[in-house]
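Visitor: Okay, got some structures for you below.
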Structure I
C-alpha cells in the first residue's frame, strides 16, 4: 500500500496554540488556502481517500478532492487524540488549572492521559487497528488519509516501528507525509513502547 497522510489546514485553535483534540472548529481562511495549495501538488494516482470525522479534516479533504472526485470514507479511528480536561486550553492554562496533572507530564505518558482523555497507547492502538484494516482492504492501492497532527505522528512512528523521535517530529498544518510501500509493523504495541522517549 502506498500511503499519504495529510494534516488538516489551520484552525483558530492552532493559531492560539490550544489543545484541540475532540473539539470541532472549522478551518480559517488561511487553512482553506493551505488545503488548496496542497491540492495543486497532490499526486493524481490516489485511489482511496480516508478522512477523520472532525470538521477540520473533512473540510480539508473536500478541498483536496475537488479534482480527484473520489468517495470520502470516514474512519473514526483516525480522529485526533482526545486530551480530556486540557481541551481548548493553552499549555499555560492547562498548567495553571491542573498543576498535578501537568507535573506528571501527563500528555507524554504511554498508558495515562489527562482526566477524561486518551493515553498515547489508546491512540496508537486505534490508529494501528485502522491501518491494519486499510492494508487488508487496499493492499495494492494508493491511499490518502486526511487527519491530524498526533495521528500523523503515530502513523509515522508505526511505519518506522520506532517511537524514539515521537515528541520531536511534527507535521505542519496543510502538509503531507509520503510513506511509499507502507507496511504496518508486526511488533506488539508493548514492544513499540520501549522506544518511546523517557520523560
Structure II
C-alpha cells in the first residue's frame, strides 16, 4: 500500500480518542526527514490550536555540560540528551492539567537548546514529537516509548540520507570537510543504533 500525506494525517488525527491527548512519535536516523514529516502532518491537519509539534531536540544537553561530562565529541548520541526530562515533559502533556505547557526548542545555528520557546495550550489534543531515540530499548529511553501512542519510523536510503545530512551541516555553519567527517563519523554511529530499532515501529514511512 502506498502511503500518502493525507493518509498519514488521518491516521495521526485518529490517535486522539474520547477527546484525550495523544502523542505521535516519529523516529529515524539523522537526515531521514523526521522534522519534514512531522511539520507536514501538522500543516495538513490545519487545526493550529488542536495539534502541536514538540521535537525532542530541545533536550540536547548544552555544550557546557557536554564539556563537563567529556561528551562534546559525541554530541547527538543517546547519552547527550536529557531523556528523563523529555519523558517528564511528555508525561505532563498527557496529564493535561495546565492551561499551557512550555517546551524547549533547539537553535541549529547556535547548536544549543533554548528553554520555553514552544507553547502548547490546553486546546491541543495531538502532539507530534520527533527524535532519533524514541524506540531505543534501554532504561534511559523506555520511559519515552511508554508515553507515545504510536511511533513511526522515517525511512530513507543511505546515500540520499547522508547527502541531506552533509548539506544540513554545511547550511548551519560547518565546512564541507567537517560536515562529511561528522556525518560519516558521529552521526553514522548513531544512525546504526537507530536503524536497529526500526522493527519496533508501529509504521515505517518511506519518502513521500
Structure III
C-alpha cells in the first residue's frame, strides 16, 4: 500500500511504477534497428492472452521510482526513449516527457490507446487490442498503427482500425510470436495484395537481445 505522499507523486507523474529500463535496439515497427532506451512502466488491464510481459500487469509489484532518476539514467545512453508497458497511458506522462524533451531526447510511446493520451511525443505507436479498444482521440495523432496478428480474424480488425487513422499513419502487421510460423505466410500474402501495409517482426527475439 503506497502512502499518500507517494500516491500524490504517482498521480502527478513525478513518480512512476518502473518495471525495468534498458538500452537496446528497437525490434519492431517503423523504427526497427535503431538504438533506444526503453522505459517499461507497470500496470495494465487490457488483458491480452498472448502478452509476453504479463508480469507488468500488476503495478503494485513495481517500485514507484522518481521520474527525474529515470531521465538521468536515460541521458547516459540514448537520444531516443521508448516508453512502454504494461499500458503506459494509465499514468500521467507529461512530467517525464517534458523532462526528456528538455534534455533533447526524442520521446516514443507504444500504447494500446485505451487510456487518455498524455505526454509530449515525437512518435506514437498505436497497437490496438480487441479486449479494450482505443479511445477515439488517439487515432488522428498516432504515427504508426501496429496490429498483432494471432489469427485470420485479425486482418479484418486491422482494416477496421486502419480506417480510423490519418493518411500519414504507417501501417504494420506483426505476427504474434507464439503463432508466427502459422501466420507469417498469411501476413506476407496479405501485404503483397494490400501494399499500404508493411510487415513488422520482433527482430529482437530473433537476435536474442532484450
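Visitor: If distance in nm of label points 7 Å out along Cα→Cβ at positions 11 and 147 is calculated from each of I, II, III, which structure is the one that comes out at 3.9?
Guide: Details: I: 1.6; II: 2.4; III: 3.9.
Source structure for this number: III.
Visitor: To test your reading of the models, identify which of I, II, III gives 1.00 for FRET efficiency 1/(1 + (r/R0)^6) of positions 43 and 91 (r between Cβ atoms, R0 = 30 Å, to 0.05) when calculated. If you can, show how the numbers build up before the last one.
Guide: Numbers: I: 0.25; II: 0.65; III: 1.00.
Going through each structure in turn, the value belongs to III.
Visitor: Output the label of whichever structure in I, II, III has the greatest value of distance in nm of label points 7 Å out along Cα→Cβ at positions 27 and 123. Provide the component values of the computation, followed by the final result.
Guide: Values: I: 2.2; II: 3.4; III: 1.6.
With respect to distance in nm of label points 7 Å out along Cα→Cβ at positions 27 and 123, the highest-scoring structure among I, II, III is II.
Visitor: Please compute FRET efficiency 1/(1 + (r/R0)^6) of positions 19 and 171 (r between Cβ atoms, R0 = 25 Å, to 0.05) for structures I, II, III and give me the label with the greatest value.
Guide: On the way: I: 0.90; II: 0.05; III: 0.30.
For this comparison of FRET efficiency 1/(1 + (r/R0)^6) of positions 19 and 171 (r between Cβ atoms, R0 = 25 Å, to 0.05), the top structure is I.
Any read-out appearing in this document is the output of simple, stated calculations on the displayed coordinates, not a laboratory observation. Only a predicted model underlies this, so the values are computations on that prediction, with no experimental measurement involved. Cβ atoms are built from the backbone, for glycine too; each structure is taken alone.
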